[in-house]
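Undergrad: Take a look at these structures.
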Structure P
């Protein structure tokens, strides 16, 4: 599998690149699989494709601090990203993995592989809920997916040196909560992994057997997606 370790300048561009990698795979005449790693240089709130901003984000606090609220192309609930939160995205082919057309199998397969990579650095990582990774009973990774015709995108967060108080300050109470959360507020529910970012990068890349194969990335498509979608309030505010 190809590895792309690339962070672009803005959160909007980085969200666009995840989507562009899926679209590029869809346009290919052969299966294309890729692992991307990145880490946002600035704080941002990222909501799911069907999320409601005023339910899942603290809009006034974000506006006061000039923190963008951006909508991604995949589902799931809101997350806060920024320094100390490693992001991963994997594009997988249904032709190579037909069983992953079943959503529960897609979650199981991808989260199992990511957990394997993290366990190379931090033992005791578990999968909980539909799409969470936890350590010592607390969540450090939220994940979501976007399915297309021939490929799907699965991506998520990995907290390791994040200012956890930002989660409470910038996010509302999620409308859906897994049973293992047991009603805990954000500050009692999320945690950082005791690991360095570079070690996590290496562990995840090794678990996916992903190695740098090309420095090429779909720059023109990213620019178009930013112009048409990720820079537009009509996309982010649409619900």
Structure Q
């Protein structure tokens, strides 16, 4: 886990919002990201009414498991159950992302499973990326959030038919990188489909090995730091000695 206090967690949450905006997950003022509060009282969330790139520390809201805002002066998003119910039902999840990313939304409409035509989709092995299709409406209730969590199961990502996507991770690094990789994987598969394919993709056993080679935690951390720098408009050559692929 990256942040060990809520002050660090909230700073990472602001960074997550800016990264997601820069990576094409902004949809005017819609879409949101959340992280489990360290004291167990609920989740820290991006507030309603702001674009992801606009969010600062003072804008964040702490949303209780009952949906009440326990800290912060802004309104919460109506679809908070997407975050609270997934985290309530999966103890391993510390952060979640929901957006209306374009390629995710389009692939969800095709009734075609995501396959690893490139590295990105291997991140989701072995569980793949299920599609929630019970409704395309907003998820506004605990029952709706539970239904999404049930479809997600142990997976790291989910497509919401007619709606968008959701990713889950142990912390913001994992949830945000999952969102970035999912949108890129969907975009590449859509390109392959437009060309009449895909006809070849990584088989399941190799996908597991590729996931471990391409996306171990140290490389996820490097990618997070890079995305944070670029979202902030800062160019900084890396000096980390960790091996890179």
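Undergrad: Work out which structure the value 21.4 belongs to, where mean count of other Cβ atoms within 10 Å over residues 79-86 was derived from one of P, Q.
TA: Values: P: 21.4; Q: 25.6.
Structure P accounts for this read-out.
Undergrad: Further question on the same structure: Out of P, Q, which one gives -8500 for helix-only ellipticity at 222 nm (-39500 (n - 2.57) for each DSSP H run of 4 or more, over all residues; to 500) as computed from the coordinates? Could you put the intermediate results ahead of the total?
TA: Values: P: -8500; Q: -12000.
Structure P accounts for this read-out.
Undergrad: Separate question: Match the computed value 17.8 of mean count of other Cβ atoms within 10 Å over residues 23-30 to one of the structures P, Q, and report its label.
TA: On the way: P: 13.8; Q: 17.8.
Derived from the structure labelled Q.
Undergrad: One of P, Q was used to calculate relative contact order in percent (Cα under 8 Å, 6 or more apart), giving 20; which? Numbers along the way, then the final one.
TA: Numbers: P: 27; Q: 20.
Structure Q accounts for this read-out.
Read-outs: derived from the displayed coordinates by stated rules, not from any lab. Here the structure is a predicted model, which is why all the values come from computation and not from measurement. Cβ atoms are built from the backbone, for glycine too; each structure is taken alone.
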